[in-house]
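Right after this note come the structures.
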Structure 1
Amino acid sequence: MHPDQISTWKGLLLGSASSIFQESGTGQEEKQAFDEERSRLYEQIGKLQVELEWLKKNINASRSRKAGLCKPA
């Protein structure tokens, strides 16, 4: 690293350090959009887990019927 590059970065940091840690309006909107997307994805994961458990249960019952272990209803 060249010392001039470090000095330039230091100057930029000192000039805008306070704004780095403040949330802007667009930052809040982005966070809200991210949180909504995350919630939607968690909901989808939950639905897929329920569906997977249902499929596992029914495939095992189907296999048991085919093997003659259970009488069909």
Structure 2
Amino acid sequence: MSSSAKKLFATFALVALVVIYALVATAIATAQLATAPWWVHMLYFLFTGILWVVPAMFIVQWMIRLPKD
């Protein structure tokens, strides 16, 4: 796969990851944390706001990896 195709694919993958992750995290929060106190909401969104970086990191590492010759 060429470098530019890899970057294009990774860009779309990152956008899809962020959109899907945000929708799922919000749906879980709405369903499970409706009656929870404010600090539980704060901790949940702090944790889920940082957690998306892990899969994004793997996508970026794949994108910048040099091709094997």
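Side notes on the structure shown:
- Looking across 1, 2, the calculation of mean count of other Cβ atoms within 10 Å over residues 11-18 that yields 12.8 traces back to 2.
- A value of -27500 for helix-only ellipticity at 222 nm (-39500 (n - 2.57) for each DSSP H run of 4 or more, over all residues; to 500), calculated from one of 1, 2, originates in structure 2.
- Among 1, 2, structure where Cα Rg over 2.2 N^0.38 Å as derived comes to 2.51: 1
Read-outs throughout are calculated quantities, based only on the coordinates presented, and are distinct from any laboratory measurement. This is a predicted model, so every value here is computed, not measured. Cβ atoms are built from the backbone, for glycine too; each structure is taken alone.
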